[in-house]
Structure formats: structure tokens, C-alpha cells
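Multiple structures are listed underneath, in C-alpha cells.
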Structure P
């Protein structure tokens, strides 16, 4: 097991080699006494749930952007394990990718409420395809911090393609909600994600209505 880019990330990540020679990226949950609150809307010790939830969302939509991710208990405790993409290169500007891929990334980032989609948090696969990684700061508890995704900002209020909308319409909201809930997301984070999903499903585009209406739970 080798640490990936030591000191280059807020949270630790490790390249794990399995007995069959395959690799995975292991991200342990950060112990409470070491947790750095980078996002006020992301609870401590909950990053792994968000990594897994992004993978489930991508799977249900059939986008093929997020490498398969699951819960995993490793040498540094409970966390997430993500399929390692061999021979990937750094991310390019959002507009450099095919329109269909960028559009799907916009949907993924909006529904998941991604607050951290900078160029270091996606890759270019060896075949040139877009690869979405690092989703620990998605599925926030409120809209207290802005979405951060050039893919979303470039596609606000633009009708989505029939192909992308067909995938969204084919996704059962109840099934999706159950799949996301099973990852350990709070009901508040889940509710926000489903409101954003249903906004796209009904409007045929990302309008921002559901994000603007997303508020913290009442204290009473």
C-alpha cells in the first residue's frame, strides 16, 4: 500500500495492490480528532459515504463516469475503495471534453451537490474519456457553500440532450433514493439530492431552483 501524493491532499489516499495484481484507491475516514472542516456543510467522518453515494448515483444513471466505489475496511480503518484507472492523465478544461460527457458530468455534479469539482478532481482516461473522482465534498447538508463545477456552470438553463434525459427519465426516483440512503447519507443530504434530481427530471435542464431552495434543517 502506497500513499498517493503525500501532503498534496487534505485527506489521505492510498494505492492498494491486491493479490490478483489489480489496484484500488483506499480513502480512510478521517478520525474525529484529525478532521479538518474544509466544508461546513460536510459532517466529520462522513466522506466515505459520499464517495460511495456518487458511485451509486452514476451507476443508476448509467453515465459511466465514476469508477466503481464501495465501503472498505483497511489498515487505517473504515473508508472507501475505488477502482484504480490505469494510465489516466490529468483533467483538462471542462470545455475540452465531448458535449455528451460534459453534460453528464454536469448532471452528476448538480444532483450530488459537488462543492469541489476542480481540475484535480477528475481525470482523463487512456481512451480520452472523462473520469470523475474525489466526491468526499459532495451531498452537502445544506447550500451553505456554493457548488463548484465548471461543468454545471457551463450548462445552466440549457436543455439537456434527449439521450441524457432518457437516462434520467428511466431512473426510478424511489429506487435511487433507497440506493443513496443505503450508503449512510443523512436524510437532509438525501432530500437535497433528490430535489435536484427531480428538478432536472421535470424541467429537462439544470435551473438551480432546487439548490437555491435547499436549506439547513430547522433547529426545532
Structure Q
């Protein structure tokens, strides 16, 4: 019988300016290149971009030091400094049926215990019995190791871009992504390496574009 309660550590986003300990951090750079945005769209979009990035990182248990945004009519850019190389590992706990319901008079698990274990994806022998204010209950404990940040970002960055909202938005290709103006390039670099991400039908690269006339872009 296990009566000791474990402390569940969840991913927490450090406050701005607080350094993430350990050497396994790197910078994330995301630039969304677009056709000319209306000037009044830029500032609200940058606020939304920053808030969305912080929320998504928190949801995905990715710790970071700070988030900066920059923008012009042709680009929206976000830089995440000190982004950890892996998600924070975590432990998930779920309370199941009472011990009286989970085991018969001979101590064998009942259908209730078997069903609870299967639903939680754990082996029946790994279930724990804990004392609670209501009595003794079954608990399922799952340890989830953090995935590499580069892997998480492949799914996260398209969500970040498609989740931005504007006073007016449009569709311009078969992906159905809505944006204020058509997206023409996307640069996504983490730790000096290009992330293999496809955003709004565009494959990311490590190249940007300058002024449409003076910069040849």
C-alpha cells in the first residue's frame, strides 16, 4: 500500500528576465514574411504573437528566458531567448475507484480496476492505493519525459501563425490559412538550425528578404 503523496512538478514559464539554469538552451527566431500589412495591423499583431507564443510554450512545458517581437509592413518577427532544449518532464496522476470497489474479497482486481488501468494506459500492478479524505482509492501515475524542443516546435509554429487574428483576414491558397495578407516566406531557426516546418503551405528556410525594390525582394 502506498500512502505517501508525490509532488507533481509541472512545466512553469519563468518570469521575464529570469535565466533558465543549465547549458541546454538556445534562441528561436521566427519571421513571417508577408505582402504589405496595413500599418495599424502591425502593433496588435505583435502583441498577439508574443502572448500566443508565451501561452503555447507554457502549454507545451517549454521554459524560456524572454520573448521579443519586431515588425514592419512586410514581416512579423519573434525571438524567444533561452528556450530550453527539451520539454520539462512531468507526472500525471488520476484517481480511480475506491479500494473496496477495485478489489474483491480475495484481493483480486475487479473489472473496475482493470478498466481504470486500461483507460489510463498503465499496468494493473502499477496502480497505487492511497489514503484520501474519502478513504482508500486507486491512483494511476504516469511519468512523461520531455520531448526535444525542436520536435515540439514543428507542431507548435504552424499553430502560432494560424492562430493570429486580424481585423480583416483573407485566404490565398489551398491550405485555407487566414492571414491579413498572403504569407510569402517563413524563416524558422532554433539553435542555429532550420526547423523543418511548413506554414501556410510554405516550407521554412533560414533566409529573409529586404526592401521590395532596394533589397531585391
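Only the coordinates and a few stated rules stand behind these numbers; no lab work does. Fair warning: this is a prediction, and the values are worked out from it, not measured in the lab. Cβ atoms are built from the backbone, for glycine too; each structure is taken alone.
Here are some notes:
- Structure from which 19.8 was derived, mean count of other Cβ atoms within 10 Å over residues 42-49, options P, Q: P
- Among candidates P, Q, the computation of mean projected area of the Cα convex hull in nm², for residues 106-145 alone that gave 3.0 used structure P.
- In terms of distance in nm of label points 7 Å out along Cα→Cβ at positions 58 and 114, the structure with the greatest value among P, Q is Q.
- Comparing Rg/Rh (Cα atoms, Kirkwood Rh) across structures P, Q, the highest figure is found for Q.
- Which entry (P, Q) yields the derived value 70, 25, 21 for Cα extents along the principal axes in Å, for residues 74-137 alone: Q
- Comparing mean count of other Cβ atoms within 10 Å over residues 50-57 across structures P, Q, the highest value is found for P.
- Structure (P, Q) behind the derived value 23 of relative contact order in percent (Cα under 8 Å, 6 or more apart): Q
- Source structure (of P, Q) for helix-only ellipticity at 222 nm (-39500 (n - 2.57) for each DSSP H run of 4 or more, over all residues; to 500), computed value -9500: P
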